[in-house]
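We did not get these values from a lab; they are worked out from the coordinates using the rules stated. Keep in mind that what you see is a predicted model, and the values were worked out from it rather than measured. Cβ atoms are built from the backbone, for glycine too; each structure is taken alone.
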Structure 1
Amino acid sequence: MEGERRGQGPGAGSRGRVRPLEIVNFAALLLLTGATLLLYRRLADPGALLLRYALMGLFLALIVVLARRQGRLPAALSVALDFYPAAFVPFVFESLGPLIPAARGAPRDALLIAWDRALFGVDPTIWLERFVRPLTNDFFFIAYTTYYFLPLVLGGLLWERNRPEARRFVFVLSVCFYVSYAGYFTIPALGPRYALAERQSVSVLTTPVSRAIADAINQVEHTKLDVFPSGHTMIAVAVLIVASRRARRAFWVMLPVTVCLLISTVYCRYHYVVDVIAGLALAFLTVPAAEALYRRLGDGEAPPQRALS
């Protein structure tokens, strides 16, 4: 491919070596497999989880084989090879549903509620009820869904202009996802939409749009103890950090979208404010750490270039 001939493909030194992305994904599978074995007696169907991880491991093995031939693959397959975490990581997330309660027991929402009250003197989601309006509900529920598109937009933009940077970005984002998942095990919680339901006097699900988005999220996301830290916040801010360095114009477009997304996590009652604070802090800590890990594992790519306009 033309981009590969211009030095945007895997470097010669990377051939025969497992890419950093596959290394971190294999590590995640090994940790989750070990957790499943440790929690075997507490799980309703541990065999299904072990089978899932085994099949995902075989898939990664195929990716390793294909990655060594990336410069000779069709364009569509090359894209899939670099962006497969868009499907792989959600499969990991969905597997956490039975593992988190088996490992940690009951939700710890009371702790997060106490932290919010200590910081603000109120429950922020309850205080925000004064601003609830049908159009506001639609606006913030739509803003909440932008989380699913921001990484794809920046990833596609980078891949088109600078493929080594796109691969680095996908790796960094994958690490951010796994760090957020570790947080779910640390402080499992359901979020204010469940834990504070009895105190909520005004519904935010008052329109066809808000109800459709909420129903779709409830049906798709089977892992419910996924509140702390706010993954929406952590991933969106990680995207912004990378965009500020590598795609400045995209950064300025994404900035107001991300601000609305962060507000929506609390307005729509999916998160406590402390979840958002934790997501912000972890994003700024994890992005540089993941980039350093990428270099440590040996990316074999061209060095980072200046920011894209």
Structure 2
Amino acid sequence: MDDRAIDVEGLRRSYGSLEAVRGVSLHVGRGELFALLGTNGAGKTTTIEMLEGLQPPDAGRVRIFGMDPIADRAAVRTRTGMMLQSGGFTGALTARETIEIWRSLTARPRSADEALELVDLRGREQVAVEQLSGGERRRLELALAVLGQPELLFLDEPTSGMDPASRRRTWEVIRQLLGAGATVLLTTHYLEEAEALADRVAIMHEGSIILTGTPHEVVARSPARITFRAPAGESELPELPAATISIGGGRVTIESRELQADLTRLLTWAERNSVELVGLAARPASLEDVFLEQAGRR
């Protein structure tokens, strides 16, 4: 059996003179969470819509579990779930009524109680959708996306509009689905979300994938940072061969490829010279740092 849930080669899609997706290739293994990241207009949503079979590519090949999502739509749809950026609910229906209607259209659905419990909406099931908060509506959309117990789940900005507690709860739901063997393709503007959940990430820019790898591999491309208030007087900073030191706005910023070694040298120097490092902070690079660096370069 092919271990790829998604197999894409040379995907292209244009709207008039605008080439929204330019030769995208990606592969997502079964049971993996793959995060597709990028600025607005990078081509993420168009790419996902082609994977979902909602629009055809101009060129390239898409296979979902080895099948064409358009030509084999009936077979693919029973194995996939989708959470789009907007659910298009009927506001007068309650959360439970909405789920019950979707259950009648879904093969092998979960029970309504299970779906409500999964996304922590049991206490809000009789509330009209129009009276739910934005975060609660997103959780209802997630309940509908997983109603058919899909093997592959597309999540397009799943936690937008959620408060931090609801976002963390949604993360736990996603982890439960992964633990049960589901595959997830995620797009998100919350980069800490991708860093916390993803097995692999890809960064898109202007229709192309410019960087891919595990979160650790991607983050390792950017240096760690040490910052503190610039010492008073004429204190000469220590030599840090693996680092770049800059001073501006009354603060020292050290970009280091060897964080532990450079931080040790800095603290040793400060101790020997009786220098107080006011506001000292040290942290490794984050996915957000890499994302902003890549976007800035382009």
FRET efficiency 1/(1 + (r/R0)^6) of positions 92 and 132 (r between Cβ atoms, R0 = 25 Å, to 0.05) from the coordinates reads 1.00; which among 1, 2
2
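One of 1, 2 was used to calculate log10 I(q)/I(0) by the Debye sum over Cα atoms at q = 0.18, 0.20 Å⁻¹, for residues 60-99 alone, giving -0.67, -0.73; which?
On the way: 1: -0.56, -0.63; 2: -0.67, -0.73.
Traced to structure 2.
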To test your reading of the models, identify which of 1, 2 gives 20 for relative contact order in percent (Cα under 8 Å, 6 or more apart) when calculated.
2
If distance in nm of label points 7 Å out along Cα→Cβ at positions 164 and 228 is calculated for 1, 2, the one returning 4.2 is structure 1
When semi-axes √(5λ) of the Cα gyration tensor in Å, for residues 76-203 alone is computed for each of 1, 2, which one produces 34, 21, 13?
1
Identify which of structures 1, 2 gives the largest calculated value of distance in nm of label points 7 Å out along Cα→Cβ at positions 20 and 244.
2
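Matching task: -9000 is the computed value of helix-only ellipticity at 222 nm (-39500 (n - 2.57) for each DSSP H run of 4 or more, over all residues; to 500). Pick the structure from 1, 2. Don't jump to the answer; show the numbers that get you there.
Numbers: 1: -22500; 2: -9000.
The value was obtained from structure 2.
Identify the structure, out of 1, 2, from whose coordinates Rg and Dmax of the Cα atoms in Å was calculated to give 23.4, 75. Display every interim value, and only then the final one.
Details: 1: 20.3, 62; 2: 23.4, 75.
Structure 2 accounts for this read-out.
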Identity of the structure behind 2.5 (criterion: distance in nm of label points 7 Å out along Cα→Cβ at positions 84 and 108, calculated), options 1, 2:
2
Of the structures 1, 2, report the one carrying the highest value of FRET efficiency 1/(1 + (r/R0)^6) of positions 124 and 268 (r between Cβ atoms, R0 = 41 Å, to 0.05).
1
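Could you tell me which structure in 1, 2 was used to calculate FRET efficiency 1/(1 + (r/R0)^6) of positions 172 and 276 (r between Cβ atoms, R0 = 30 Å, to 0.05) as 0.90?
Going through each structure in turn, the value belongs to 1.
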For mean count of other Cβ atoms within 10 Å over residues 196-203, find whichever of 1, 2 sits highest and give me its label.
2
